[in-house]
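A.B. asks: Next up, some structures in structure tokens.
No value in this document is a laboratory result; all are computed from the given coordinates. In this text the structure is predicted, and so the values were computed from the model without any measurement. Cβ atoms are built from the backbone, for glycine too; each structure is taken alone.
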Structure I
Amino acid sequence: MFSGIVQSCVEVVNVRKKTGLTTFTLQLPKSLIKGLKKGSSISVDGVCLTVAKISGTKVSFDAMKETLDKTTISELKTRSSVNIEKSLKVGDEIGGHNVSGHVDTKAEIVKIEKPKNNHIITFKCDKKWMKYILPKGFIALDGASLTIVDVDKNQGAFSVYFIPETLKITTFRFKRVGDKVNLEIDRQTQAIVDTVERVLKKKR
């Protein structure tokens, strides 16, 4: 379980691809190595992955076909940057919202606006997910817990305003139109929407 509060933006130092399997290595800051061990869970761009190897400050992961098919992990290259968050421990503060690291789909950046002192990114995803994407609701994009601002259900689009601190810590400062991000809907919102739909169907 994660909070969606990204702890660092780190570099991919090595990528090895085989059929149905990608192994990659990240360079982590020393502050995140403390307490980390083989088998630990880390959110990499919003994808919950298991630490396969630790060598100094270099940490390696294996991603199999299911993960490669559904997330942007398949697009990683050497010198790419990714968002990192270590899994929560009992008693840790949840500054964002509960994030599982189980990505639902990918969203594409369709517009980036930079009015004075603001940074607005508009994303587009498959319309079937839009019933869970609500104004002022939570969403996790590349592992970052964010608040949805504007929603256009007809277009399958939604916008997020990024504060300077979020841009400073995450990869979103590097993003361009056409880039894909990992999207995880808020599980509480999903549970409520799905429950209401089931109740309404029974009443028909």
Structure II
Amino acid sequence: MGIKYFFMDQEELQKLKNLKGEIKGAVFQTDATHVSKTMGKEAVAKLQQASKELGWEIDYPNIKFMTWYPIGMKIISLLAAQKAFGWGEKELFEMNASAPKYTSFVSRILKYFVSLKGLFRQMPKYWKMHFSVGRLEPEEYDPKQNLAVVKLKDFDIHPLFCLVIRSYILSIIRFAIKSKKIIIEETKCVHKGDPYHEFSIKWE
């Protein structure tokens, strides 16, 4: 999947602002923390300026952890990181996948589910903590084959969210799987005509 261009016209920006759904401020706090740790503290201001130039400024230092924000802002945050630092899909994926290690509150919750099976069952609850729309549902769990499948229903937001969801799932299951090789593949996608998103998770 290619990452979208920097320029955003008013029509496209308005579509993002009109998207139905909200996302917790924790998502933007961890974006800023990752940028700060990888690019330096001054880079957060550069990220904020890039979001302003895209037409929707994100005031990262004043984002509230538990407050709900428009879900379209997350797309702006991704594009701002691309614009400010020249990041591609790999870097944006890493930014999202690293989120839990910057959030002690989330880490404490997930560490209670020491088994993958237990964590897998809690995914729908954990999803609702961060997103007001969509239903993340465990579909298959086969520890003998090192395979799990999850579906995300009622979530037709934006193609860039496919990257966010894959990294989001990886960030969760890392608490139960210590393998260095975890592969998450999107096998179905609403932006390709499927009725829902589906993700296959394999590990060694």
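A.B. asks: One of I, II was used to compute distance in nm of label points 7 Å out along Cα→Cβ at positions 53 and 157, and the answer was 2.5. Which one was it?
C.D. replies: II
A.B. asks: Let me ask another. Which structure, out of I, II, was helix-only ellipticity at 222 nm (-39500 (n - 2.57) for each DSSP H run of 4 or more, over all residues; to 500) calculated from, if the result is -14000? Could you put the intermediate results ahead of the total?
C.D. replies: Values: I: -4500; II: -14000.
The structure behind it is II.
A.B. asks: Now a separate question. Could you figure out which one of I, II the value 1.6 for distance in nm of label points 7 Å out along Cα→Cβ at positions 13 and 61 was computed from?
C.D. replies: I
A.B. asks: If mean projected area of the Cα convex hull in nm², for residues 69-148 alone is calculated from each of I, II, which structure is the one that comes out at 7.5?
C.D. replies: Comparing all candidates, it corresponds to I.
A.B. asks: Another question, if that's okay. Can you say which of I, II returns 20.9 when mean count of other Cβ atoms within 10 Å over residues 29-36 is computed?
C.D. replies: II
A.B. asks: To which of I, II does the computed value 24 (relative contact order in percent (Cα under 8 Å, 6 or more apart)) belong?
C.D. replies: Structure I accounts for this read-out.
A.B. asks: Going by distance in nm of label points 7 Å out along Cα→Cβ at positions 21 and 173, which of structures I, II comes out largest?
C.D. replies: Largest one: structure I.
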